[in-house]
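Below you'll find the structures, each written out as structure tokens.
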Structure I
């Protein structure tokens with residue numbers, strides 16, 4: 001849908017929504033947040049008294065009271081309460097920690113309301129709101145871009161694509177993505193569970209399953225209940241046949257019930273896992289459910305995200321290719337001169353970091369003027385004055401855009417395109433670099449490749465997991481060539497190898 005159609009469908013105004021309309025839409029659409037199903041604390045507490053083994057323990061408690069064995073009654077009741085208290089308290093603390101984390105991550109948004117711009121909590125956005133997103137912002141909802149030049153948006157958390165995505169008017173930006181460059185006005189079209197991220201959360205919510213730990217405990221409980229019930233019935237039948245005392249028969253039934261069930265099993269399991277959860281908490285791991293510890297310990301296959309998990313989620317300068325008699329160092333130097341740190345462009349920052357050893361040479365030159373990257377020309381350009389007072393221009397950007405500047409483009413195009421293709425097959429992003437000579441003509445200087453490298457500890461972590469018998473699989477929404485490159489065992493490409501195979 002085009003910009004005008006979107007605004008009409010959402011009944012959005014150039015002056016923003018009125019307070020009355022916002023209140024009405026909040027009633028219709030709800031708050032802009034991911035809905036969570038939260039159990040009442042009492043319901044969750046009583047859940048610890050429900051299940052095969054708790055039932056048997058409760059039967060033992062009733063039998064102890066019936067025959068007035070108060071010592072047994074007290075011990076068994078204490079074990080039941082300890083199990084419930086430990087499990088409930090630990091999960092309660094984990095929920096509080098998660099809630100605190102959410103509050104610290106709460107977002108705000110710049111929105112046009114009643115004809116004036118104001119900053120409000122993101123949860124109060126409604127479809128039809130006019131918002132402003134700019135460098136460094138987290139997109140607060142699913143939005144349609146309606147005015148402005150362009151945005152570069154990092155969608156790696158949603159799609160796995162490691163490089164920022166270019167957005168223009170009439171494009172959409174998803175909630176949770178991060179603006180890396182640019183500033184635009186947008187209209188909100190999806191909030192809360194109706195966002196791209198919310199739909200994903202809904203799929204996770206409907207995927208219900210019992211853990212291996214829960215299945216094992218239920219299986220043990222079912223077996224013991226059947227066995228104990230069978231033996232108790234047998235005892236009562238024999239007692240009735242022999243005309244024995246009912247009190248003595250109940251005592252036998254109590255002894256059998258207590259002997260047949262592992263009364264201390266839930267308490268021992270809960271305490272043991274709570275100790276493990278405490279140890280994990282010291283390593284900043286939040287355990288929301290105690291059973292998750294046992295489930296994690298029984299893992300066979302680890303499916304890991306690539307971007308930002310196995311990789312650093314930041315571009316790194318690789319070895320450039322030089323043309324026209326220039327050296328690789330000169331290619332990097334000229335690329336750095338055509339970059340500016342203040343713009344916080346991910347590509348500019350990567351090149352400047354890679355040129356840190358050349359800082360003295362960079363400082364010896366002064367920037368007369370600078371034209372930042374834009375999606376139309378697809379390149380940056382700077383006028384530079386050297387120590388002798390000579391002024392020349394440098395430019396970096398898409399190889400085709402840089403080739404269009406030089407006079408000998410047809411002669412070197414095949415070589416440049418072949419190099420760019422080779423880099424692409426390895427998952428690298430290629431940038432062309434050019435400068436003007438003494439006559440003011442543009443000369444193609446070289447190609448700078450950029451890539452998202454693995455984290456320093458990725459290889460060691462994966463090796464440790466493999467030694468424990470765990471198969472490691474990469475899951476990514478990025479291009480297959482980039483995934484293969486990240487998974488490569490060729491140590492010459494990185495300072496350290498990634499020693500796993502990717503799973504497409």
Structure II
């Protein structure tokens with residue numbers, strides 16, 4: 001590995017950023033026709049951008065479980081917001097702590113605690129918005145986001161008691177008191193006091209709904225210039241119909257409503273992009289930019305009206321195609337490189353392990369992306385990306401009272417294999433869909449070749465066999 005001489009012996013800072021519900025194509029450097037992201041574009045010019053990067057699951061807790069532990073959902077078993085994260089699993093914060101860092105969180109991680117590890121009256125059992133083990137929480141934006149709400153009131157602005165209403169009314173208050181600005185300000189106040197290498201997770205909420213950008217960002221994009229989503233196909237799967245029947249997941253049906261929603265989403269992106277620009281400037285001004293690894297990604301995407309849906313449910317690409325931008329200041333010669341190889345959220349944990357010089361845990365289903373950061377291309381790499389979605393909670397009730405005794409028999413689960421030109425969707429009840437992406441990249445045209453469909457099914461079966469949990473595999477007792 002070729003490091004700059006002045007960096008050879010320095011332990012780097014790590015700035016690990018998640019932008020919740022961020023679609024991969026919503027970067028102006030990626031050619032988006034509307035949204036403007038100058039700060040992220042500037043970062044990309046000094047980074048490696050992975051253009052075909054995919055999250056492993058949705059919604060937030062499942063997506064983050066895969067991101068933080070490097071494991072597929074079939075192994076970590078976090079299937080919904082509230083599914084406990086098994087305490088046996090290693091994670092990105094614990095790994096950083098083993099290397100002498102004090103991992104600090106600004107925001108949230110949405111990881112429910114393993115109930116086997118705490119007393120029955122532990123208050124952490126009352127929320128899925130737990131802090132990932134290993135992190136020290138410097139700014140807690142879980143459980144109502146009281147810190148932000150109290151701060152807004154101190155600035156002299158009205159703030160609803162309901163945190164969701166507070167988010168939904170961001171447009172009526174200046175962006176300077178928005179939740180993205182608040183998190184950024186808290187980090188920038190903390191930063192000057194650090195005299196040791198640091199590991200920080202900035203977990204931004206936006207552009208997560210509600211679709212209400214803060215202050216001036218709410219009107220940043222002319223509605224007439226906003227692009228429209230892809231309509232649903234003509235032959236809908238029953239799960240697609242089911243999701244469209246739930247108002248929470250159904251997009252506006254009128255053109256004006258669609259344009260307004262997307263304009264607000266783009267405004268939230270530009271707001272958080274502006275905040276990241278303040279972070280870049282602060283790191284440069286303090287002399288830390290050239291000793292800081294920066295990694296930007298998301299937990300999952302957002303349908304944003306495509307296929308008639310909002311939020312991040314189902315199997316379509318819009319819910320799982322997310323950004324990944326990695327800047328390692330020790331490899332400046334790869335700045336601006338764009339990788340078209342298929343990468344996954346499970347690759348992030350092993351990548352950060354290698355960048356901070358600790359062993360990659362055996363549990364990891366992903367692979368380190370370090371060769372790409374060094375300007376190389378691995379000889380052998382995956383030919384498809386995979387993701388999973390489990391919706392048993394929507395049909396059985398969150399308390400599990402209606403579940404069968406053997407919960408594994410609940411068939412409300414699917415797995416997607418997305419290769420170069422085919423998307424194979426396997427449902428746990430035996431049904432399947434096969435999309436011809438070469439003919440139609442919008443996921444609305446089915447593949448007509450049954451032999452190719454069988455080939456995709458065999459490859460998915462092989463993937464599951466190869467990645468089944470193997471924590472103690474290879475360990476033998478005499």
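Taking Rg and Dmax of the Cα atoms in Å from the coordinates of each of I, II, which one would give 21.7, 71? Derived from the structure labelled II. Calculating FRET efficiency 1/(1 + (r/R0)^6) of positions 233 and 313 (r between Cβ atoms, R0 = 41 Å, to 0.05) for structures I, II picks out II as the one with the greatest value. If helix-only ellipticity at 222 nm (-39500 (n - 2.57) for each DSSP H run of 4 or more, over all residues; to 500) is computed to be -14000, which of I, II is the source? Computing helix-only ellipticity at 222 nm (-39500 (n - 2.57) for each DSSP H run of 4 or more, over all residues; to 500) on every structure in I, II gives -14000 only for I. Which structure, out of I, II, was P(r) over Cα pairs in 10 Å bins from 0, in percent, for residues 297-416 alone derived from, given a value of 11, 32, 29, 19, 8, 1? The structure behind it is II. Identify the structure, out of I, II, from whose coordinates Cα extents along the principal axes in Å, for residues 217-448 alone was calculated to give 120, 35, 29. Here the read-out was taken from I. If relative contact order in percent (Cα under 8 Å, 6 or more apart) is computed to be 24, which of I, II is the source? Matching structure: II.
Here, each number is a calculation from the coordinates, and none is a lab measurement. These figures come from a predicted structure and were not determined experimentally. Cβ atoms are built from the backbone, for glycine too; each structure is taken alone.
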